[in-house]
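See the structures that follow.
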Structure I
Amino acid sequence: MSESQRRGSHRVFLGMAAGVGKTYRMLLEGQAEAESGRDVVIGFLETHGRAETEYQARGLEILARRRVPYRDTMIEEMDLPAILERAPELCLIDELAHTNCVGVEHQKRWEDVADVLAAGIDVFSTVNVQHLESLNDQVAELTGTRVRETIPDAVLATADEIVMIDLTPQALIERLRSGKVYKQDRVEAALNNFFRIENLAALREVALRQVAQEVGAKRLAPVGPAREERLAETAAPQAFSERLLALIKLTPASQRVIRRAWRSAQRLGGELDLLHVAKPGSNLSADRDRELAAIRRLASVLGAHLLVEEGDNVAEVAARVARERGTTYILMGRPKPRNALARLSSSSLPFELLRVLPDVDLRIVADRTQRPLGGQ
C-alpha cells in the first residue's frame, strides 16, 4: 500500500445470535451505497437458504467463491485475491469469525478483511457477539455452548462503525418457528438448545453492553494531534494508567482467568501482563507444553504480554515482576483448598501477595463452572 493510499473504512453489523437480520441489513445498506453511485461488490455471502436475504442481494455483483481441495472434497471459500484484483469501492463480507480451509492466504476471515482494508477498500461485515474471544467463557456459562470460532476483540475495537442489529428474544423465536432462521427440521433442536429465551435474553444484554463499551471507548479515544495536545495540557501531573498482572498456571482453567483479566483491563483502560512462574530447572510435560502454547496463542489474540519466570516462591517472583512492570492490579484463579496442616505451616498465596505488595489491588477470579457441594 502506498503512503498516499488510505485504509478502507470498516462497518461491522453486530447481533446477539443467528437470524436477527445482520446479513439482511448489510445487504440493504450495500444496495443504498450502490444506488448512490458507489462501486459495490459482494465478496462473500452466506444466506443459509433464507429467501428474504437472497432477494435483498439482487442486482449486486457477487464474486465467485474459490474452490479449495481439502482431503477428498472441495471447500468453497472467499476469493481474497479476486477481491483485491477487482478493487471495488465497497466490499460486503459475511461471517467475520469464519475459519478458512487450509491452503488459502489466512487462517481466519477477519485476517482476509484486514488485507482488504489495507488495500483501501471499504468493508461491511457481520458477526455475532458470542464470537468475541474475551466473551468465550461468559457465553459458555450463559448458554452451555462453547463457541469454537472467535475473533480478537481488537477487530471490533478498531472498526470505524458498529451497527447493533437488535431484536427481542420473542421476535427471534417467532422468526425461528416460521422457518426464517433455519430449515424446519432444525427448528425444534434449536429451540431446545441455544435458542432458549433465557439464553437469547442474556446474549442480547451482552451485545448491548458490548456496543455501549465500544462506543464509550471511541468517544474517549484521542482523535488527531489537537485532541492529544488538549488532553496532555489538562491531564493531572500524577495521572497514570492501570497495569494488570494475571498469574497463570498451565491448566485449561487459566484461559478463563486470562479472558476475565483482559476484560477488566479493557474496562480500566490498562495494559495486561500474564505471568507463569515455573520451578527452576523443571521440564514441561507434553500436556503442560500444549497448555503453554495455547496460552501463548490466546495472549497473542488478545494483545496481552506473556512472561515466563523461574522461581521457588510465586509471591516473591510476582512481587518482583509487579514492581518492574508498574503493576497496579493482580488477578489470579481461586486457590485450591488447603488442609489444616498446610494452613498452619504457611500463608496462602493471596495473603502472601497482600503482604509483599500492599499497594497493589488483588482480585480472585471465580470459576463459575465449579458447583458448590450441597449444604455448603
Structure II
Amino acid sequence: MSNGTDRIVAPTVLTIHGVCPGPWQQTAERVLSPHFTCAAITYPDYDCIRGGAVKAVAHPLLLLAAVGVAGWAAYADARILWYAAAAGLVGAGAWVATRQRHRCAERVKTQISDKSTLSYATHVIAHSFGTYLASRAMRSYDILFDRVVLVGCVLPRRFDWQALFDRRPMSGIPGWLSSELDIRNETGTADRVVWLAGLTTWLTRELGSAGRKGFVAGRHAVHSTADPWHACAACRRTRAQVHNVALNAYRHSTWALGVGHALHLWLPYLWGYPPVEFRDWLNVCSRATRALDTGDKEGFVEAAWLLLRREWAWTRRPDRTPRSLEAYLADQAGSAAGSIRDEFMSRLVHAVRLAQEAAISGTVAHEKIRWRLDPKLAINCTLADIQTPES
C-alpha cells in the first residue's frame, strides 16, 4: 500500500543571484529540495570582469570619460562647457546602462518563463541586482509569482507594487484555491551596497535602498516586523501583501554564510508556515529525539506532550480553525489514536530529526526521508507507516 508520498508534485522555486554569482543558490537548493523544484537563474552580464555593479548604474567607459572631463574642467578656461560635457557623458552612460539592464532583464525573463510555465505555483528568491530583474519579470502578463523573497533589495523604497498586484487575473477562482502575490523584503541596516544603490536613484530612477530601510506604502499597504520571528500584528486588522522583515545589522550577504537562513526562514515562509512555529517544531522534535536516545523517558514524555497539545499552523482544520496535534491525530486515527500515540510520537520525532540532518549536512538521503521536514507530510507519513500492515 502506498503512503501517498511515492510521487509529490512540487511547486517551483527560482533563485536569482546578484551581480556576482555565489554559492548561495546551491545552498538554498540543498535545503529546499525535494520540497520544491529548484532552478537557478543565471546571467553573465554583470560579473566583476564586465564592470560589476558599476555597469548596472552607468557605462564604465563613459563614466570614466566623464570623470576625466570633469577633472580637466578645473584647468580649462571654458569650464562651464567642460562641465556640461561631463554631465552629458554621465547622462549618456546612464542611458546605455538602462538599455543594458532592460536587455538583461528580457533574457532573464525568458529563462523564468521557460522554467515556470508548467508549475502550478512559482516562488522566487532574489538577491541584490536579482531583485531588480525579478521586478521586471513580474511586469509581464504571462508570468505569475506566488511568494517572493527579496534580500539586499535594490528597488526604490516607493516601488509601485500595486501596479503589479493589478496585473493578477480575476478568474473567479474561489479564494481558497487562488493565490495572491506575497512579498517578503528582508532588510539589513548595515547593508552598504544597498545604501550605495540608493544614492544612484537620481540617476537610474529604477534602483534604490528598499533592502536597507524597507518599502513605504503608496497605493498599497506595507507592514513591517521587528525581526523574523515576530508575526505581523498589523495584519490582524488589515492584511498586507508586502512585508519588510528586519534582519537588523545584517550586511549585504551575511544571510548567505550557512544553511540556517534557508532552513529556518525561507523554507517555512514558502510553505506558508510562520517561521517561529517551524523553528519551535524542529527544536522540540530534536529534544524528544535526544531524550529517546539517552533513555530519558521523562524528557521524551514532556517534549511529546508539548508537541501534542500545541496548536500548529499545519494541523489546522480545512476551514482554518486551530487544532492541536493531539486533536489532528484523533481525527485521522479515530479510536486507535490512544493506542498508537506513543509509537507515533517516537517515529515522528526521529523522522523529523533525520530530515533536518539531511537538509543541513547535504548528505545523500532518500527523498522519503527528506520530505518529512515538512511537518504536515511528516505527520501524515508517520501515521500511514503505522497503519499500513507490513507485507
Structure III
Amino acid sequence: MKHLMDIIDSAPGFFASSYAEARRLFREACLAQDASLFEHQHPLKGPAGETLAIDVALVGPANASNLLVVISGTHGVEGFAGSGCQVGWLRLYHRSDLPPDTAVLLIHMLNPWGCAWARRQTEDNVDLNRNFCDFEESLPDNPLYEAIHALIVNPLPVVRAAKDASLSAFRAKSGDAALAAALFSGQYQHSDGVGYGGSQATWSNTALRAIVARHAMSAKRAVVLDVHTGLGPYGYGTLLSVEAAGSAGLQRARSYFGPGVSAISEDPAVPYEVHGNLLAWIAREISCEITCVAIEFGTLPLAGLLELQVDDCRLRNFHDAWASLSSTIRRDLIDFFFPATTDWLQSALMRSSQMIHLGLRGMQYDSARRAAH
C-alpha cells in the first residue's frame, strides 16, 4: 500500500459530485484493478438522460471462503462518499494485498436513481433502508409520523421547513429526537411522505437480492460494510452494528473493528428505532458467520437533516409550486450529505480504508484460528 501521506493527498481525486462522474471513476478503477465487473441497469434514466445502474465489482476468487462486501449509495445522494471510498480502495490496494481465499465485493450505487437525482429515496419515494421487510406480515406503526404527516404535505404556503411555524411548534413541544424518530424510523402508510418504507420490494431491493444470491452465498465468512453519511461528528466514521447489545455478533464486530462499534439500538447518534434495515436482512440471508457494520460519516447538525427531508418531500409532491427552489434544495441536499471539504474527504478515505483492512484481517485471523483447531 502507498505511503500514508500519498493516500491523504490523493483523496480528493477519488470522489465525484455527480452520478455520471462517480460511475466513470468507479468503472475505470475496476478495469485498472482487473476486477470482474457486472451491471444491473436501472429502467429509468438520470436528469441528463444518462444510463443508471448498480455496478458490481469482484476482486479475488469467485468461490472465496472469506468475502468482504462494501456497499455505497443505499441512500442515493449519500453515495458520493461511499463511491469515493470504493474508488480509493481500488486505486490504492492491489490484488496481491488480499489474504488467501479472500475476495472483496464492491456494490456501487445501490440506489443509482436517488444519487443521480440528489435524493435519499428511490424512484418510488421509498427509503431503501426501511424496505427490507416481510410485506406479507403486518408492518410497524409510526404514531409520531402520523402526527406530522399533514403538516409536511400541506400544499400551501411555499415555506421551507426551517421557517415553518407548525413544524417549529412540534419541535418545541416534542424535541428534535422525536422529529427524527417520526421522519426516519420508517412509516408504511403514506407513499407521499418522508421515511416511506414501501408496500413491496423496490427495484434496488430486488437487485441486491440477485447480487447476494450470485456472489455471496458460497462464503463461509463475510463482512458487510454499508457506507452512509449525515449522522455523528463531522468527518468521523461512526461504526454501527445491527446486532443486539450483548450478542455474539456485536462481540465479533468489536473484535474486528474495536470497542467503538455500537449497537444501532443503543447509539445516541441514531435517535430512533430502525425498521426494514438492509444490513439486518443480509445478516439473516447469508447463511455463514457474518459481521455487518454501517459506517456513518458525520456531516452537519441533525436539525439540518430534518429540515431538508421535509423540503425534499414538499418539492416532490408540489413541484410546480416549489420549482423556483428546486435547484437550491437539491444543492443543499448534496452539500449536507457530501460536504466535500478536503479534510472531510481525507477522513472518509482513511476511515473506510482502515475498516476494509480490519475486516479482511479479522476474517483471516478467524480462518487461521479455526484451521488450527
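Numbers at a glance
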{"read-out": "Origin of the derived value 48, 20, 19 (semi-axes √(5λ) of the Cα gyration tensor in Å; candidates I, II, III)", "value": "II"}
{"read-out": "Ranking I, II, III by Cα Rg over 2.2 N^0.38 Å, for residues 96-279 alone, the structure that comes out highest", "value": "I"}
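No value in this document is a laboratory result; all are computed from the given coordinates. It should be emphasised that the depicted structure is a prediction, and the values quoted were computed from it without experimental measurement.
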